[in-house]
Structure P
Amino acid sequence: MTTPAGHSPEQQSFYDAVGGAPTFARLVERFYEGVAEDPLLRPMYPEEDLTGAKHRLETFLAQYWGGPKTYGAERGHPRLRIRHAPFPVSPSARDAWLRHMRVAVDELELAPLHEQTLWDYLERAAHSMLNTVDGGEAPAAGQQVPDRLA
């Protein structure tokens with residue numbers, strides 16, 4: 001389909017299709033409500049409050065899904081595995097993270113295709129952050145994070 005001027009209309013980003021900034025703000029706020037009370041995850045956030053973590057996740061997700069490029073302007077390339085390497089991301093931590101994110105995603109009440117698209121990404125991202133076994137420590141500084149755990 002072309003416009004009268006002969007141009008193709010711009011494709012709507014996922015970010016805009018799901019409601020833009022308000023949707024991602026709700027997702028992140030609800031997610032961190034769970035994290036704040038989680039005995040496994042909360043210690044991974046050294047901040048007194050979670051304001052900084054909320055901002056980083058919200059701007060990352062917005063940029064990833066086609067919204068403002070704030071995350072990149074403030075922090076550069078996401079480098080997710082490297083940024084998460086200092087934290088012991090075990091299967092239990094991953095599962096706790098996914099549990100809180102599942103509640104947050106469900107509360108958005110997105111259209112089924114949007115919900116599944118978002119959830120598929122979040123699940124893959126959570127699995128890719130694993131860097132230790134349950135009860136294990138995060139890799140030492142400078143130590144390579146394994147692609148797979150034995």
Structure Q
Amino acid sequence: MFSGTLGIVHTLTAILALIFGTVVLLNKKGTAFHKKIGYAYVGSMVLVNGTAFGLYNLFGGFGLFHVLALISFITLIMGMIPAWLRKHIKHWYIIHLKVMGWSVVGLYAALAAEISTRFVPREYFMMTVVVSSLAIIASGGYWIYKVKRQEEQKLTTK
């Protein structure tokens with residue numbers, strides 16, 4: 001029963017993180033709204049990553065998705081450090097934008113993996129996870145590069 005409850009908490013906080021992350025990406029940066037929704041994203045991601053370490057249904061022990069949850073948590077912290085230390089880091093915004101962008105892209109890739117665990121036959125599972133994750137990472141990486149470049153151009157024209 002506990003893993004069932006933990007799984008529900010994990011899923012619900014992941015859905016919230018997907019919503020918050022998408023809202024942050026689609027709205028103007030640096031506003032009070034951005035900060036509020038951004039912290040909601042961070043909080044929900046802390047819960048998503050934390051609960052992931054209690055779920056062992058897929059591999060029966062520590063597995064690939066636990067490693068990815070650890071990477072996700074590290075990415076989240078690395079994305080927030082520039083914002084927290086903004087007075088001490090030149091162009092902190094660019095670093096924050098890039099790393100937090102990767103955090104959200106990683107979450108979308110995790111969604112694709114989760115859908116694969118639920119709906120794809122076991123013999124196609126890994127291929128589906130790899131192909132869908134690579135597609136998401138490639139398109140997300142392109143978006144991050146494009147937005148980062150636009151922001152860097154704004155800095156050079158000031």
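Assuming 17.8 is mean count of other Cβ atoms within 10 Å over residues 31-38 as calculated from a single structure, say which of P, Q it is. The read-out was computed on structure P.
The greatest value of distance in nm of label points 7 Å out along Cα→Cβ at positions 23 and 119 among structures P, Q is that of Q. Of the structures labelled P, Q, which one yields -16500 when helix-only ellipticity at 222 nm (-39500 (n - 2.57) for each DSSP H run of 4 or more, over all residues; to 500) is computed from its coordinates? Considering all the candidates, the number was obtained from P. For the structures shown (P, Q), distance in nm of label points 7 Å out along Cα→Cβ at positions 15 and 39 is largest in P. Here the criterion is FRET efficiency 1/(1 + (r/R0)^6) of positions 95 and 127 (r between Cβ atoms, R0 = 35 Å, to 0.05), and among P, Q the highest value is seen for P. Largest in relative contact order in percent (Cα under 8 Å, 6 or more apart) among the labelled structures P, Q is structure P.
Computed from the coordinates by the stated procedures, all read-outs in this text should not be read as laboratory data. The structure presented is a predicted model; accordingly, all values stated were derived computationally and were not measured. Cβ atoms are built from the backbone, for glycine too; each structure is taken alone.
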